[in-house]
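Asks: Presented below are the structures under discussion, each in the form of structure tokens.
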Structure P
């Protein structure tokens, strides 16, 4: 049973390559939350959903600027339109897009 608080978020909507801001997730009440995202993507571009599991105390998010590659996990890599499940105790996630062929949109109740 899922008890975490989920809200609609447009995580990414751009034709440019790059990364979204880190998006906080509520993981207080779930053993392994399942979140559904929807992706609209041109086939020659790729989306990576990245996550961290830092146990964040309080509201100071300055640690996000000091993350290194070893702190970040690629949860999934997406190269086609569709709905995808994100599972795991992620405290923050972000979208990273490679390619500049066309617009990519990532959204969901996370």
Structure Q
């Protein structure tokens, strides 16, 4: 791969920094997906309080954000411009879902 056809080209950073950043994005996204997924399942199974369902939605949307970030890092690492474009279209909808989950959690805490 030459520097001319690299989609994440930067005039300020060398290519190896960008490559390691892409790999680090993939690795941290996998860790975040695992953590948020386990917490979402834990709170989904917790039927003791309505807070459990609200927290499960919050962690589920966090999991989805990590999935989208993982896909973005993987697409950049594979130098797939088309895949990056699809992820850029999907990401705002996941953000909106996450904002809704945070607002719902805030309303619940405020009512306590």
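Asks: Using P(r) over Cα pairs in 10 Å bins from 0, in percent as the calculated read-out, with 14, 47, 32, 7, 0 as its value, let me know the right label among P, Q.
Replies: P
Asks: Quick check on the output: 3.5 is distance in nm of label points 7 Å out along Cα→Cβ at positions 26 and 98, derived from one of P, Q. Which one produced it?
Replies: P
Asks: If volume of the Cα convex hull per residue in Å³, for residues 50-89 alone computes to 105, which of P, Q did it come from?
Replies: The correct label is P.
Asks: Turning to a different aspect of this structure: -29000 is what came out when helix-only ellipticity at 222 nm (-39500 (n - 2.57) for each DSSP H run of 4 or more, over all residues; to 500) was calculated for one structure; which of P, Q is it?
Replies: It must be structure Q, since only it matches.
Asks: From which structure (P, Q) was mean count of other Cβ atoms within 10 Å over residues 10-17 calculated, if the value obtained is 9.2?
Replies: So the calculation was done on Q.
Asks: Given a value of 51 for relative contact order in percent (Cα under 8 Å, 6 or more apart), point me to the structure among P, Q it was derived from.
Replies: P
Every read-out reported here was derived from the displayed coordinates using simple, explicitly stated rules and does not represent laboratory data. As the structure is a prediction and not an experimental result, all values here were calculated from the model. Cβ atoms are built from the backbone, for glycine too; each structure is taken alone.
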